[in-house]
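Peer 1: I've put the structures underneath this note.
All of the numbers you see were taken from the coordinates with simple rules; none came from a lab. Because the structure is a prediction, the values reported are computed rather than measured. Cβ atoms are built from the backbone, for glycine too; each structure is taken alone.
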Structure P
Amino acid sequence: MEKVRFVGLDVHKESITIAVAEDDGSAPENLATVPSDTAALVKRLKKLGVGSKLKCCYEAGPTGFALQRALSAAGIECVVVAPSLVPQKAGDRVKTDRRDAVKLARFLRSGDLTEVHVPDAATEAMRDLERCREDAKRVERAARHQLSKFLLRHGRIYEGKTSWTGTHLDWIRRQAFEHEAHNRVLVDYVQAVETASSRVERLTKDIVELVETWSLRPLVHALQALRGVQIVTAVILAAELGDFARFASAPSLMAYVGLVPSEHSSGESQKRGRITRAGNGHVRKILVESAWSYRHRPAMSRAIRKRHEGVAPAVKAIAWKAQNRLHRRYQKLLGRGKNKQQTVTALARELAGFVWSIAKQPQLLAN
């Protein structure tokens with residue numbers, strides 16, 4: 001039988017610590033700490049793999065997936081593992097790079113590590129773009145908050161129904177203060193809001209433009225058949241989740257995004273708590289935001305009908321079923337005394353199931 005060596009890599013910006021566990025069950029050993037040079041690491045690992053098969057792993061983190069792709073291209077098997085799911089020994093208070101590498105090698109050999117999905121380079125690029133837009137939205141929200149609180153401190157309260165529209169911004173620009181310092185503060189805050197909004201708008205246009213050349217374009221268009229899922233939301237779902245084939249069932253996707261209830265049961269006692277909040281929090285947030293749309297009665301608005309153009313009939317049927325089921329669920333849960341946030345979270349869990357169902361369709365777009 002071919003000998004297998006399990007290699008744990010503790011990867012940092014400037015160094016990589018290597019530990020090796022043999023398949024004979026002997027204790028893992030530190031091999032070396034080398035500079036963070038991919039070419040040199042590949043050369044060293046190939047020497048280590050002479051006469052045996054290598055299986056390598058390192059923890060997901062700020063160094064990304066470039067090392068995994070480089071090792072795979074060199075013919076070295078490498079996986080990226082979830083740091084939060086690496087087993088921890090109770091009472092262990094000593095943490096070093098060498099210990100971390102040994103621990104990874106040991107648990108890789110025992111099969112106790114949870115592998116992280118590595119997206120292809122194009123999907124990762126689209127994911128970085130939509131996350132960049134999310135960062136821009138966060139900056140925009142902060143700028144708007146600072147401006148609105150400045151006006152509130154000085155008794156300037158907008159009487160209109162909707163904030164941050166063109167009418168609202170015109171009202172803000174017309175405000176005048178007795179002291180020139182306040183006028184200059186207002187100008188600066190308004191400029192900050194306009195700059196942030198322009199950045200969000202530019203990144204949104206970039207997403208709309210580049211999705212047309214993306215391999216997951218059919219999935220993005222199909223997901224928009226769902227109510228509450230427009231192009232940015234669809235791109236986020238596709239880019240963050242990637243290959244839906246890794247989810248064997250809808251409940252596995254629900255668990256992945258942390259929308260299933262936590263549970264602490266023992267013997268005759270059964271106790272379920274709030275959602276686990278495990279996995280991809282970005283997708284969970286987007287699903288909850290989209291789920292609010294299902295509080296409204298099922299309807300085919302002009303916008304939804306437009307998004308249905310070019311989508312396969314089976315996908316349209318799933319989207320219409322989602323509207324009916326989730327609205328009934330919303331009314332039923334409210335009738336049982338659940339608050340709106342709990343109800344919408346439950347809807348988001350089921351919406352994840354409909355997303356999975358659409359993604360698993362053999363044909364997403366009409367011929």
Structure Q
Amino acid sequence: MPLRVLHTSDWHLGRSLHEESLISDQAWVLDRLIDLTRDYRPDVIVVAGDIYDRAVPPPEAVTLLDDALTRLADLGLPVVVIAGNHDSAERLTFGSRLLAARGIHLRGALDEVHRPIELPGKGFVYALPFVDPDVVRGLLGDEEIRGHIVATGRILQRARADAVARSLPTVLVAHSFVQGATQTPDSERPIVGTAGSVPPETVAGFDYVALGHLHAPQAIGDSLRYSGSLLKYSFSEASHVKGVVLVEAARGRVTTETVPLGARRDLARIRGTLQDLLTLPNFEQHRGDLVEATLDDRDYVVDAKRRLQTRFPHVVSVVRSELAASTAGTSFSRQVAGAGRDDLKLFESFFRTVLDAEPEPEHRAAFTDALAAVDRAERDA
């Protein structure tokens with residue numbers, strides 16, 4: 001019998017999108033995940049890191065994780081959770097020995113990687129949290145360890161040897177950037193000083209490798225796969241289909257199926273003039289979505305976000321479309337230098353840079369009137 005695995009990762013509980021809280025969206029999709037778990041009845045659920053969005057999560061995120069893990073434990077199915085680079089390993093694994101008695105295995109320490117979670121009669125799961133080369137160097141007492149490739153290889157050495165000797169299927173759950181991945185959305189914030197990738201062979205040697213860290217679902221070869229993030233966390237991910245991976249792993253053979261979970265609110269990018277966005281019927285489908293609106297208006301739109309929210313309550317970002325290159329291909333700084341201290345010329349240069357057009361007489365008149373008002377106020381002060 002193959003080992004049946006439900007693979008998910010990158011929940012990022014507590015995350016916001018442009019200051020819009022996603023906690024209710026995360027609760028909604030976790031409900032779907034638990035429903036799927038109840039129907040599929042895997043032998044094990046693996047969560048491949050970045051459970052929280054930051055090392056000190058907000059209280060509502062902690063409550064949501066507590067609820068999700070309690071409900072999964074009530075199903076009587078083993079769960080393996082590892083720490084990602086966004087998590088505090090110590091905070092995430094608090095109470096781990098007590099929770100293990102209920103089948104919830106929280107792993108954050110790198111000295112436990114070679115000790116698998118045994119699923120009697122089914123297989124073995126090895127847990128590799130996010131690898132910090134400095135931690136590995138201190139743990140192994142080897143000052144020659146530098147970089148993710150060497151550190152990850154060394155820390156997996158005993159685990160790989162143990163896995164090869166097993167007769168039952170083996171799974172590695174890891175939070176790592178594996179080379180060969182092609183989609184890296186901008187919601188994956190870089191980790192200054194520790195960002196690094198490893199070649200696929202560094203994490204090979206297991207029947208299935210359940211990866212976390214990259215938010216785009218994708219496969220690297222037959223047995224290495226990113227499940228992708230639980231939800232869309234950036235407008236660059238608007239076209240992604242988020243979900244979980246259902247895996248059947250046997251010795252030397254693996255099959256996978258990606259199952260979408262849906263979302264309480266989708267992400268949508270809309271574009272047009274303010275008038276078009278507020279009136280055209282084809283935009284009505286996005287009323288309940290989290291929206292990024294790109295405005296094509298030539299003139300500056302006052303209070304655009306508030307006005308758009310009368311139709312799209314969850315507009316979280318408003319941007320101007322890219323216009324043609326500025327006059328004569330010169331930068332605004334060069335135009336300013338050419339304008340000297342002539343205020344009207346400065347205004348005209350700014351107008352051309354922003355709108356790629358010459359100011360009309362009424363624009364010049366409005367600017368001149370504003371300057372005069374400022375002069376009067378200064379004289380009267």
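Peer 1: Thinking of P, Q, which structure, once semi-axes √(5λ) of the Cα gyration tensor in Å, for residues 16-175 alone is computed, gives back 28, 22, 12?
Peer 2: Values: P: 51, 19, 13; Q: 28, 22, 12.
Going through each structure in turn, the value belongs to Q.
Peer 1: If Rg and Dmax of the Cα atoms in Å computes to 26.7, 90, which of P, Q did it come from?
Peer 2: Details: P: 25.6, 86; Q: 26.7, 90.
Answer by label: Q.
Peer 1: Who wins on distance in nm of label points 7 Å out along Cα→Cβ at positions 48 and 352 among P, Q, i.e. which is largest? The partial results should precede the final answer.
Peer 2: On the way: P: 3.5; Q: 5.3.
Once distance in nm of label points 7 Å out along Cα→Cβ at positions 48 and 352 is worked out for each structure, Q has the highest.
Peer 1: Continuing with this model, one more query. Hey, helix-only ellipticity at 222 nm (-39500 (n - 2.57) for each DSSP H run of 4 or more, over all residues; to 500) derived from one of P, Q reads -9500; which structure? Provide the component values of the computation, followed by the final result.
Peer 2: Numbers: P: -17000; Q: -9500.
Label of the source structure: Q.
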